[in-house]
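J.: Have a look at these structures, which come just after this line.
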Structure P
Amino acid sequence: MKDREFKVIGGFTVAETYETIIKAKNKEDAEKKALLLDLSKWDDCKSENMDSMSIDSVEELEDER
């Protein structure tokens, strides 16, 4: 039996983290101030792979003969 062709789509979750220094009265105040801070003021993005590769869909391709 001849193998057929399939389009397989997969991916993995990537988390992007940023850091910044905030002067505040306490943790809650620091979180509020940080959420108001423009993203361009945060340090460079660090990307992390959060899980392993997974398959999202598999579709059989039509035979074009």
Structure Q
Amino acid sequence: MSFLTELRFEDLQRLRVSVKRVYMTQYPTDKITDHEADKIIEALGPEAAETLTRRAMDAGIIEGRR
């Protein structure tokens, strides 16, 4: 079972934005989708996803609460 299903929707959206801005910069524009971002998030795993979200908030890439 995917850990993505356990996330609140707004947290998943924040993760998707982070992944798109950090990991998908070299992707063709038509390939930057939520589905592709979800595959990258799944590959990173829950601990890495949490770290990515925290660092993206600290860097001002995304807004959110801690």
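J.: One of P, Q was used to compute Cα extents along the principal axes in Å, and the result was 71, 20, 17. Which label is that? Intermediate values should be presented prior to the final figure.
T.: Numbers: P: 71, 20, 17; Q: 32, 31, 18.
Answer by label: P.
J.: Supply the structure label, taken from P, Q, corresponding to relative contact order in percent (Cα under 8 Å, 6 or more apart) with the calculated value 42.
T.: The value was obtained from structure Q.
J.: For helix-only ellipticity at 222 nm (-39500 (n - 2.57) for each DSSP H run of 4 or more, over all residues; to 500), the calculated result is -4500, so let me know which of P, Q that is.
T.: P
Values quoted throughout were computed directly from the atomic coordinates according to the rules given, and no laboratory measurement underlies them. These figures come from a predicted structure and were not determined experimentally.
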